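Derivation of every value follows stated rules applied to the coordinates shown; laboratory data play no part. Everything numeric in this text was worked out from a predicted model, so none of it was measured. Cβ atoms are built from the backbone, for glycine too; each structure is taken alone.
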Structure 1
Amino acid sequence: MPDGQSDIFAPILSADRISKSFGPVPVLFSITMDIRPGEVHALIGENGAGKSTFMKILSGLYPPSSGRILLDGQETILPADGQAEELGIVLIHQELNLAEQMTVEENIFLGREFTKNGVLQRSEMRKKVAGLLKDVGLDIAPGDRISDLAIAQKQMVEVVKAISRDARILIMDEPTAVLTQAETRLFFRQIEKLKTRGVAIVFVSHKLAEVKEIADRVTILRDGQWIDTKDAQHLTPDAMAQMMVGRELSDLYPPMHEADVDAPMVLRVENLNAGPVQDVSFGLRSGEILGFAGLIGSGRSQVFEAICGLAPITSGEIFVDEKRVDLQSVAQARAKGLAYLTKDRKEKGLLLGQKMRPNLTLFALPNFVKNLWLDTKAEDKALTRAIRRFDIRARDPDTLVGNMSGGNQQKLLLAKIMETDPRIVIIDEPTRGIDVGTKQQIYHFIAALAAEGVSVVVISSEMPELIGMCHRVLVMREGQITGELTGDSINETTIMRFAAGLNADLKHKGQE
């Protein structure tokens, strides 16, 4: 019997011994969980633990293979294709479902506009939306265009859209994955307001410190099985992580080998200007792990998109092995030993509608062409090797990449860029949206690369991984490098001061 259960608050929605199989492959095994009004119930587990499948069953997108769903204590069959929203159950996906070129008001009422005699009642809709925005404390106007909003505001528009459908249960999939710390604070304040209105929230996240902060109860899944449900106050993030993976994670970050300050310079950038990037200069040595920190919009990603031929350069010089290069395409960067792993694996990194093999070999396709024909046997060998090397877990090699968990997609993306045997690897947000166990695997892989002499750039919004992994950290703000940190200076306080522009007078001194 899960901890913290009481008859004081009757559950709105309950899952009773839910199991699910796809064909002969079972993925969920007798999961039991209840959701109460006015609480945040966190659902956590490693990638592949079954969270996404379970969420889709709770929202009616998948039918269970066995077990019962109870709504207000009554057994029910949830309608498919999103129609469970009519019952007050709304799933907010990690990828926001908003029309960017339409207004807030138009998005909220899209497909269910107020009309009278065939005429849109715009003033009535605007008044309704204004009231909803005020209720959640969101300081935007009904007529604001979605494309002009910050990501946290867009996330809250999704919430307001759900509330406008009289949502009683909000199921949120990684809602803070792309939010800054300040945006997350704002978002959590709105969640607290929803709780006071009696809305039940299922909060799915890999950010365990946030789970500890916002959740009332926590349910842990592992390998498709229910492990436990506990009051959040009785759990630490470390305890959650251990329950998720079934083992200690004290060695989350591998031991850091000492950087060789005399190692050859493999990449040097002088006075780079590209889009928002202004006069950026830095160097990268063989075997070094170099971190790039900064707030979202600081220009971190744009620096390396320009270096790797993904964006035009206005001015500046790039040197590889101290020889000036002009990299105008990804192919030219690849030929010089550079590989860039995008932060957007679903939109820019992988072909979600394809199988694993073409995704793995696409970036290194010339290596798999023999006498003008694609060598499929060589591709199969490469896939077998990658699955073993990166511990990619899928039901079978022919599964579509879009059906794989986020962590396994990320490991496949890593395997894809490593097929070119690069000497310089740039990894943008290496662990976004993945579980703590997979994070550990990726950190150890990065450390192993550096130990082999590969140079690694880690661009990250996660300060603990920059602190735990990097020999040096460069901090960016408004397209410029504001600080260079080494040793004990690599800490959250110093990084944030440089990111906020408070240490401009100490630029490149590596100290507070």
Structure 2
Amino acid sequence: MSAAHSPAEPPPKTHREIRSTIFGLMMAMMLAALDQTIVATAMPTIGRDLGDFQNLPWVITAYLIAATAVVPLYGRLADTHGRHVTMLSAIAIFVAGSVASALAPSVAALAAARAVQGLGGGGLVALAQTIIADVVPPKERGRYQVYIASVFAASGVAGPVLGGFIAQHLHWSVIFWINIPAGAAALVMTNSVLRRMPRVHRRRRMDFLGAGLMVAATTSLLLALNWGGVRMPWSSPVILSLLATSGMVFVLFAARIATAEEALIPRALLRNSVVVLGITSAGFGMGTFMGLTFFVPIYLEYVVGLSASQSGFALIPLLVGTVSGAITSGHVMAHVRHYKRLPMAGLTVSTAALALLALMPQGLPLWSLELLFAVASFGVGTSFPVTTVAIQNAVVMHLMGSATATMHFFRQLSGALVIAGFGAIVLGTGVVVARGSGAHVAPELAAGLAGAFQWVFLAAAFGVATALAAFVRMKELPLRDRVSTGPATAPAAGD
């Protein structure tokens, strides 16, 4: 290390070195991002081949639960044992789960293997963004969001198409086999990148009790959200018991955070207003977006009258708008002092677009619907890179993993909560979505669902407005122009 730089502050990397590092991490991010989209279109084929449609939703649910529950644990491991070993372990676990998934002889075995996949995949995105924060100064970090956004854009478009093609023309197991060469490439590339990384972690004891409580509470809540209103009524004893268990265990987890010497989620993060408000904004924004991507296709088919393939194409503005907003905001963030202004305007416009959809859920021409979806998603997308960078800018380096992972955890958990909430709104109207779509939908069904989606869009507008309120309250700390071990304001981040 050059004498001009202290061990606490490594020499800045060139744009070429940073880009090489990010390209290496993109392979790991692609593993997790693609896996969440490629499996969905192959589900019917998997069910037919394994002869079990009843338990097929577990293939998705098992991964979601495992991937969400372990995110805070990965953040803590990265801060206490280092990014290198933690990232390589996550990739190895993910590949092992992929092999088990490809060899699964039944849906039950596939669901168990998918849970193992989730245990590895849950940390890949959060760890990658943590590592990027180790080498890219906050002032410049926004400009590299284009690479991160491109991973999710590519997986969102290519995943469903690739999954359907493989299931139809090859065999569904190929979906998981391709993770082996991809995982090997990710291992080689990330290992090469991480070996050159500065050591910023601090050896501390792991809070295994806190981790167990977090996993138990999250698992109970996600099971209730996935089963409620689908497999059994929300008022059923099983759902109520799961919700009660989750609530009690979350209380125990909060008590553990308050009393443990080295808690899973450091108390310094919870005392940091930038972190708390940034996570709140990111959670409501991402949760609303995930809910819309899940339910808008139903709206397009049963209310607007599109076919299944047409609704897939009509969903593109919603998906592309978010990525475009994130890329735009990231570029602007690197060149302005007041980086909150564009996302504030974006979230405001997004709220207005969703409110307009709530006022007129039926009767608008398709082009205007597409425009409103694009505007709404673009506005939400502008906030994503800013909240991420603002949170990372407000904490010390050895808490970067915990801060980033905690943000991703609440993003994913908010998505599950919003999807369950939107589902409850639709199912609560008493309208049953029958087989058939497009021109085959009865007018009374379309009218009934239009009323339901009026409340869905209103709830979405409220969610984005809440994200805006938290974002406005979040303090706009000056972005550091170099990688540093200290936060922008030391008192705000604590230690």
Problem - Ranking 1, 2 by volume of the Cα convex hull per residue in Å³, the structure that comes out highest - result: 1
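Just checking, which of 1, 2 has the largest value of distance in nm of label points 7 Å out along Cα→Cβ at positions 137 and 177?
On the way: 1: 2.6; 2: 4.9.
Sorting by distance in nm of label points 7 Å out along Cα→Cβ at positions 137 and 177 in descending order puts 2 first.
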Fill in the blank from the handout: helix-only ellipticity at 222 nm (-39500 (n - 2.57) for each DSSP H run of 4 or more, over all residues; to 500), calculated, reads -24000; among 1, 2 the input was structure 2
Completion exercise
The value 23 for relative contact order in percent (Cα under 8 Å, 6 or more apart), derived from one of 1, 2, belongs to structure 2
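Of the structures labelled 1, 2, one was used to calculate log10 I(q)/I(0) by the Debye sum over Cα atoms at q = 0.11, 0.12, 0.17 Å⁻¹, for residues 313-400 alone, giving -0.43, -0.51, -0.89. Name it. Don't skip to the end; give the middle numbers.
On the way: 1: -0.43, -0.51, -0.89; 2: -0.36, -0.42, -0.71.
Going label by label, the one that fits is 1.
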